[in-house]
Structure I
Amino acid sequence: MSTVVALIDGEHYPPVVRSALAALASEFDIVTAAFVGGTEKVDAGQDDVYGVPVVRGETAERALVAAIERYRPHAVVDLSDEPVLTADDRFRLASIALAHGVEYRGADFVFSPPRAKLDLRTPALAIIGTGKRVGKTAVSAHVARWLKARGVDVVVVAMGRGGPVAPELIRGDEVALTTADLLALARQGKHAASDNYEDAMMSRVTTVGCRRCGGGLAGETFFSNVAEGARLADTLGKDLVILEGSGAAIPPVAADATLLVIGAGQGLRYVEGYFGPFRLARADGVVIAGAEEPVATPEEVRGLVAAIERIRPGVPVVRTVFRPKPLEPIDGARVVFASTAPPALLEHLVRHLEAEHGCTVVAASPHLSNRARLREDLAAAAGTADVFLTELKAAAIDVVAALGEELGIRTVLADNVPQPVEGDDLDGLIEAAHALALARGGKAGA
């Protein structure tokens, strides 16, 4: 019989709660009740009326943590309700339960912690995010590139919505993929802008491409072949496996260390609410991506940093911005730039390209993830351009590169390079995460 911590409150009349606990006892072993607040129908010191031991704390969160750590239950059953626990409160409590590997159940919901389906022999570093388009793949590619430059032999296991039927090994450390190669793959029906291709091209490391479908609130997927792909990566004799998440989905493979990428433009709700606290509980370091106006104001970024510190005191946080870096020279060229960046950010990126890479940007499209709008933008500017410059995302190959080939316009791919702001130490964050993965994976000093 599964052991359970019940959450109870003082807005329910104690005999009612005792009856509910007795009913639950036919299905579960109720080891304790955590009192989460409320005074309307109960006096202090009435804990003996519930028929089970009662754990209290200064807050509901502390009471739950104390109960879980003392009794090590299989699940938490929430017998509370509004107004003692709001929806936001319940997500915070569920995050605590899931971070301890404990299921969280309510009257009409069940939240289960994502379960690792595989433990690797190779040390593993996970890079996960709070959602799609937060820059997770760009951060992952940068981490792989940074480690490779320091002699670390890495393999990236990427999971995506457009990944292959069977895990696909790409020896990006041996073979340099070209835009023509990706066009050929697209014509075979493959998603040639999938994350494993991006990692291989931008970082020149080995990658294993995987697929997934569906994503739960806490990061579980309905389907993926990531465990199979990670098993393949584990046979390659690498120094480190980088497990790259997809959107808010978490790779179903045990990680020795984890970096969490938070999009500054998502706002506080994705840190404080939903399962933000759960993802923070897994993190050994945090990258705030897009930490600049107009994506987020300085006050909003400071608010994110403060919220992270409040939820995970002491966890390292680095603020970054992204800047495009063409993989081929484009100096002197008239460029049409295609991006998934917010329209308001394009001006910054265009100025950067012109100042740092000597080109003239004649048009810029933020519609790389909207094929119809993208085609319109490219067609309108095609007569003025020598180069199509595009991030390797969404329709970069089967729309941008395909149209470029048709019109005789060269297509150049651009890396998205994370740059720390205001002296934040991105190098130190990567170095510490790598060291932690080796130490926990049993390879420190090897």
Structure II
Amino acid sequence: MGDLLKIKGGKPLQGQIKAGGAKNAMTKLLVASLLSDKKCTFYNVPNIGDVEITVNLCREIGSEINWDKKNHTLDIVTHELKTSYVPQRYSGSNRIPILMIGALMGRTDEDIIVPTLGGDMLGSRPVDLHIHALQKLGAKIEYRDMKKEGAYLAHAHHGLKGAVLSLNYPSVGATENTILAAVRAKGTTLIKNAAIEPEIIDLILFLQKLGANIMVDVDRTICIQHADQFHEVEHTIMTDRNEVASYAMCALSTKGRVFIEGAEHLQMIAFLNKIREIGGGFKIKQNGIEFFYDGKLKGGVHIETDVHPGFMTDWQQPFAVLLTQANGTSVIHETVYENRFGYASTLKEMGADIELFTQCLGGKSCRFASGDHHHSLVVKGPSTLHGKEITIPDLRAGFAYVMAALLAPEISTISNVEYLDRGYEDLVGKLIALGADITRVSQPKKHIDKTKNAIQNLLTIDKTLASV
């Protein structure tokens, strides 16, 4: 039993908030810091659950960390590794443990053991992309049953060597893992068909400060040269583009006006194009972006999620809620994850007109075309949404439910709030600042420790998932 959110919607959101640092950047940078024994100082660090998990994981293997949550700064230095074994209690906690393989191989000749991986329940995300890439560099990796959970055992007793490899799909996680391993690998590594998300570019900028030589070509090729001289680093975490998009869609759907300090234009191009297509208003300012309702929203749009620079898969859940307030019929085609429309049934119960399809309703057939799962969605609007008791299944669906509740005039009660804590810092405080009628109801004291453990473990997650 966790905390609850109680939301009474129907009010336009108005005001200003500041976007936090990116979850998907900060967690990976903590792992990247393990490549050297030099001190790394991070600014704009988000105080969220996934960072807390990753901090604890790094401490487990020997990192010394000073995290000033009030000032959003964090120092980390790993003079030496205490262990290369990530305990089983981190199984399913988030998608970071698999990246430990790439980061640690250059610092130890010992076997590296990491548990099976977690994250949100988005569908099967096999780790074979990670494993095949690391094997090309000379790593030996195998899966073993350990206790009640499985684990990956990896080593490179003779060191890693640079190689030319091509990813079958531009996987974010596999690209990150390979970059981390390649920094200390002898020679030069070329990753073809690599992911080039802003968070990966941010990782590359950090690694260059650390001492790596890394180049990105226009054809999704990343070149990494061997490095063995490292330096202390100061690095400011990029703004979380998911958080920016989330609050932007809240502003538009509630017919409000919200300025988001720190929102970066370059990260949001694909998102802003779709906002303009449906008739939403936005204004780029020197220190952020203002989003505002600019008359009736227009449906009739087609959205196809894709790897960067396409429309981000994490934007589509709240965008589906936004489209329930637009006039006309729109289509969302999910091409990144095969199981990302689980939130639709709850939205339908709240009054949304949504239908799911197994076919590719898009400009192209995707890799899920031959499957029998729903990966296309048709939404008709405008619809009046109603309050409901809701249980959150994952982070992004959770925000879509919060957004839907902000549109419903009745009170909605939302449980499993810990999922939101993983990716949104001070969600309630920011929404209250914008005028939302929202409260967080604390659980009985006897359940507090249980909830903290849930944040760190999330053991209900499918343990076979890995990062894409």
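Read-outs throughout are calculated quantities, based only on the coordinates presented, and are distinct from any laboratory measurement. Predicted model, so just to flag it, every value in this text is computed and none were measured. Cβ atoms are built from the backbone, for glycine too; each structure is taken alone.
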- Identify the structure, out of I, II, from whose coordinates percent of Cα pairs over 40 Å apart was calculated to give 18. II
- Message: Computing distance in nm of label points 7 Å out along Cα→Cβ at positions 261 and 421 for each of I, II, which one ends up highest?
- Response: II
- Note on the structure: distance in nm of label points 7 Å out along Cα→Cβ at positions 157 and 229 gets 3.3 when computed on, of labels I, II, structure II
- Looking at structures I, II, which one was P(r) over Cα pairs in 5 Å bins from 0, in percent, for residues 165-252 alone calculated from, given that it came out as 3, 13, 24, 24, 19, 13, 4, 1? I
- Message: Given a value of 3.2 for distance in nm of label points 7 Å out along Cα→Cβ at positions 189 and 205, calculated from one of I, II, which structure does it belong to?
- Response: I
- At a computed 0.05 (FRET efficiency 1/(1 + (r/R0)^6) of positions 69 and 197 (r between Cβ atoms, R0 = 25 Å, to 0.05)), which of I, II: I
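The value 24 for relative contact order in percent (Cα under 8 Å, 6 or more apart) was derived from one model only; which of I, II is it?
II
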- Message: As an exercise: mean count of other Cβ atoms within 10 Å over residues 109-116, calculated from one structure in I, II, equals 15.5. Which structure is it?
- Response: I
